[in-house]
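Readers should treat all values here as calculations from the given coordinates under stated rules, not as data from a laboratory. What you see is a predicted model, and the numbers here were worked out from it, not measured in a lab. Cβ atoms are built from the backbone, for glycine too; each structure is taken alone.
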Structure P
Amino acid sequence: MRFDEYRAHDATGLARLIADNEVTPGELLRLAQERAAEVNPRINAIVGDVPAPPPTKLRGPFAGVPFLIKDLAQDYAGLPTSRGCRALKSIPAPEHSTIVRRWLDAGLVIFGKTNTPEFGAKGITEPQLWGPTRNPWDLTRTPGGSSGGSAAAVAAGIVPCAGANDGGGSIRIPAACCGLVGLKPGRGLVPSGPAVAESMHGAAVQGVVSRTVRDTAAMLDIVRGGEPWGPYLPAVPAESFVSSVGADPGRLRIAVRVPTAINPRPHPEAFAAVEAAARILSELGHHVEELTAAPYDEATLARDFLLSWFVYTAWELAEAKRVSGAGDDGFERDTLVLATLGRAIGSVDYLDAVHRRHEHTRRLTEFFESYDLLLTPTLATPPPRIGEFDLPAVLQRAADLLVKTRTAGVLRFTRIADDMIDKNLAWVPYTQLANITGRPAISLPLHWTDDGLPLGVQFVAPLGGESLLIRLAAQLEQAMPWADRVAPI
């Protein structure tokens with residue numbers, strides 16, 4: 001098999017070729033590794049190797065298909081999970097994560113780990129430990145984050161899909177930046193164990209980024225369902241998610257929202273992406289209606305998300321210090337700032353933010369009484385340039401001083417915090433809603449700018465709406481095919 005033939009197939013197609021004895025797992029792994037050797041020095045997507053299993057041990061629906069896992073919350077026993085952090089880069093994981101075990105049981109050949117920002121705390125992938133990952137569509141641009149390494153690897157043709165996870169948009173943002181499909185499952189549908197019951201009170205979930213809807217659906221089929229030590233047994237549909245591909249979604253009521261309280265003036269390309277999607281949706285017979293106001297309190301939800309994120313970062317930093325014995329010098333400045341902000345937040349304020357999730361969820365649920373789906377851009381701007389979110393030198397020095405002196409209360413009211421919040425959320429104000437409320441959401445590559453950059457659109461569904469999202473996504477994929485688009489790298 002030639003590389004162009006390999007790249008023309010998704011994971012489902014490659015699995016079929018193996019089952020029909022038209023290609024061997026060894027051939028596919030060689031092609032994936034050769035492609036990685038060719039392009040990874042330019043995109044920096046893969047940051048660690050994983051020993052591939054002997055072909056004779058491969059069983060399952062994806063037996064022999066090359067695959068990559070994210071170097072965050074996807075532990076591979078005996079290998080470090082760095083989480084993009086210097087302090088953790090040499091500490092081996094004691095056991096496989098449940099999701100990794102399910103991928104292995106499905107026969108996927110995991111041969112590498114992908115880049116991520118430190119603790120997955122940003123929508124870009126530029127850790128000091130491994131260096132920035134670059135977007136295959138434009139090497140000066142970010143592939144998004146925190147699953148940026150996985151998205152870049154898929155977009156560059158190394159693998160047809162790769163492991164990802166999402167606590168605030170970390171599947172959907174990279175999918176949008178790299179022209180891929182990115183589904184965030186609803187809370188609890190996919191396991192988080194065994195190390196944790198659920199991450200970020202269930203806001204963070206596991207998944208993949210892929211080129212096709214059927215791969216996304218098939219991957220969800222092999223990982224869905226609870227685990228014995230999980231917090232609850234999730235309800236799963238009787239039918240497979242793959243069976244939803246090609247099924248009629250019916251005539252849907254879809255509401256559209258583009259301006260937000262966090263970014264009242266999104267880039268014109270964000271409007272163009274949604275307008276193109278709305279146009280094709282109308283042609284397909286769906287009812288599309290623009291909202292004059294958000295169906296939830298955007299500003300409060302953003303504050304609640306960030307407050308929880310700061311506290312969670314403070315906990316992650318403390319846990320990493322406990323495990324590694326590292327001091328502050330084992331972590332990035334931005335992480336230390338976020339953790340300092342987190343420690344400055346009182347326990348009552350934190351619990352207020354956690355409990356307000358129910359209020360946001362109720363408002364969104366009331367919205368779904370009138371509509372089937374919410375449509376937004378996935379990004380408010382085209383993918384930013386590498387380094388665009390670096391703190392200016394004067395703020396770097398101020399941040400170092402404030403972290404060193406532990407003046408957390410002061411830090412809450414400085415331009416440092418404002419600068420980090422504005423820059424990190426203004427270009428991605430749409431994705432946190434699904435995490436806070438636990439609802440499923442998907443980003444689809446329905447728009448490219450005149451410069452050739454992807455900019456996805458997002459659909460948010462009610463609880464249990466994964467099958468609906470897959471049915472609509474497959475319908476749009478047929479109407480506006482994207483899998484044959486090839487990044488210029």
Structure Q
Amino acid sequence: MELSYQEKLTLIKLNEVKKAKFEELVERTGLDQVAVMRSVLGLQSRGLAKLHERSEKVAKITETGERYVRIGLPERRALAVLREKGRVTLDDLRGVLDENELKPIVGLLRREGWASVKKENGKLVLEITERGKKAGERPIDRALELLAEKKVVPLGEVEKLVPIKELKRRKVAEEDISTERVVEITPAGEELTRRGIELREEVSNLTPELIKSGRWREVEFKRFNIHAPVRRVYPGKKQPYRAFLDKLRRRLIEMGFIEMTSESLIETQFWNFDALFQPQNHPARDWTDTYQLRYPKSGSLPAEELVERVRKAHEHGLAGSRGWGYVWSPERAMLLMPRAHGTALDARQLAAGVEIPGKYFTIQRVFRPDVLDRTHLIEFNQIDGFVVGENLNFRHLLGILKRFAVEIAGAKRVKFLPDYYPFTEPSVQMSAYHPELGWVEFGGAGIFREEMTRALGIDVPVIAWGIGIDRLAMFKLGIDDIRYLFSYDLRWLREARLVW
């Protein structure tokens with residue numbers, strides 16, 4: 001039978017006593033506890049030894065309990081002063097009690113019936129009672145003595161004197177589980193040792209020195225069981241959601257999309273709303289639907305020619321439309337705000353110039369007032385993008401959206417619903433089915449209105465979308481609460497599955 005050096009040593013030492021407590025076996029072998037336990041389990045699997053375990057609830061004395069054993073419980077120290085003086089104020093007890101012991105002492109003395117309490121000249125006065133003069137040993141005193149003597153006492157033995165809840169409330173004891181382990185050699189183990197076990201030096205690595213010296217003939221090489229249970233190791237890795245975003249970004253770039261970036265989370269209302277042909281009196285621009293900056297309050301507008309085209313689109317319309325029919329305010333357009341959607345970058349990119357045909361995307365942090373729940377955050381990530389080309393239509397858009405939901409999020413069921421956005425026509429909302437949450441809205445999409453694209457200098461169709469990437473990640477990472485994406489839960493961070 002092939003045994004390791006540590007298993008052989010453990011079996012030899014166990015055979016000397018036949019049966020031993022685990023701690024005694026550790027002392028006899030001179031090995032550490034982990035090595036002995038591993039050896040015992042190995043011997044047990046081969047039928048050479050048996051490990052008997054018995055667990056029971058115990059009470060253990062605390063540091064506070066040990067301190068009270070030395071100096072006495074607070075009520076005992078207070079009683080000693082009362083017996084000496086007869087009546088005292090709380091100030092008279094400050095020399096024998098800590099500040100944190102003074103507060104409960106009145107209640108403790110009252111409960112034991114050792115003192116009566118009066119109020120004189122605005123001060124509490126404690127006077128010893130007949131019961132206090134004759135007070136002897138109580139169950140809690142005997143329980144504390146027992147704990148001080150044995151340190152660890154079976155719970156049932158302590159509770160014959162005082163309930164463990166009371167000892168825990170007084171912070172003199174705590175509840176624990178004690179496990180006693182006894183190792184016993186089996187007849188097969190005795191037979192093997194009787195036949196003789198050769199202890200040879202065991203090494204883990206074949207070194208050049210062993211080869212040169214020839215000592216490799218004298219030593220025994222340690223065998224490794226690759227099936228043996230070992231401690232789980234959690235290597236360093238990216239935060240799961242961060243890894244998902246990075247892989248999504250790379251996937252889109254591999255598909256030919258160009259990434260749009262921004263160094264700031266703050267936008268003017270011009271780029272966030274006006275350039276998207278969203279009227280200045282639209283309810284979505286109200287403070288209840290977006291955040292506003294208090295300071296600085298306003299930014300600057302882009303080139304005058306672009307601003308003039310946007311103004312005309314709002315007031316009188318472009319591409320055959322009548323516009324919104326109001327007087328456009330540049331002051332309102334200059335107001336600063338945390339970006340409410342990534343579509344603001346679409347407008348910036350279209351105005352700066354694009355390749356035709358071309359595909360663009362951005363992953364941006366956006367901010368919207370909302371009620372936090374399993375599917376809503378006030379600060380979240382959004383993936384926006386658009387495709388610009390001569391012959392694009394609505395069916396192309398639906399195909400892209402479905403590919404996002406199925407291939408990227410892993411959704412099994414997808415549906416499209418009609419929707420409305422000021423800057424797209426026609427518009428659509430995409431939802432996917434989550435096994436825990438039901439139908440979850442991912443985001444909106446549509447074909448940019450010509451009033452918007454013409455003002456930005458583009459005269460071909462542009463299909464665009466804005467999707468809550470956090471919700472996509474919920475599907476991919478298999479979670480049912482969006483807040484978990486930003487969780488500090490170490491178990492989830494360690495065990496979250498790698499995606500893609």
Value 2.7 of distance in nm of label points 7 Å out along Cα→Cβ at positions 111 and 431 was derived from the coordinates of, among P, Q, structure P
FRET efficiency 1/(1 + (r/R0)^6) of positions 199 and 439 (r between Cβ atoms, R0 = 41 Å, to 0.05): greatest across P, Q for structure P
With relative contact order in percent (Cα under 8 Å, 6 or more apart) computed for every candidate in P, Q, 17 is reproduced by structure P
Comparing FRET efficiency 1/(1 + (r/R0)^6) of positions 15 and 143 (r between Cβ atoms, R0 = 25 Å, to 0.05) across structures P, Q, the largest value goes to P
Working back from 21.0 (mean projected area of the Cα convex hull in nm², computed), options P, Q, answer is structure P
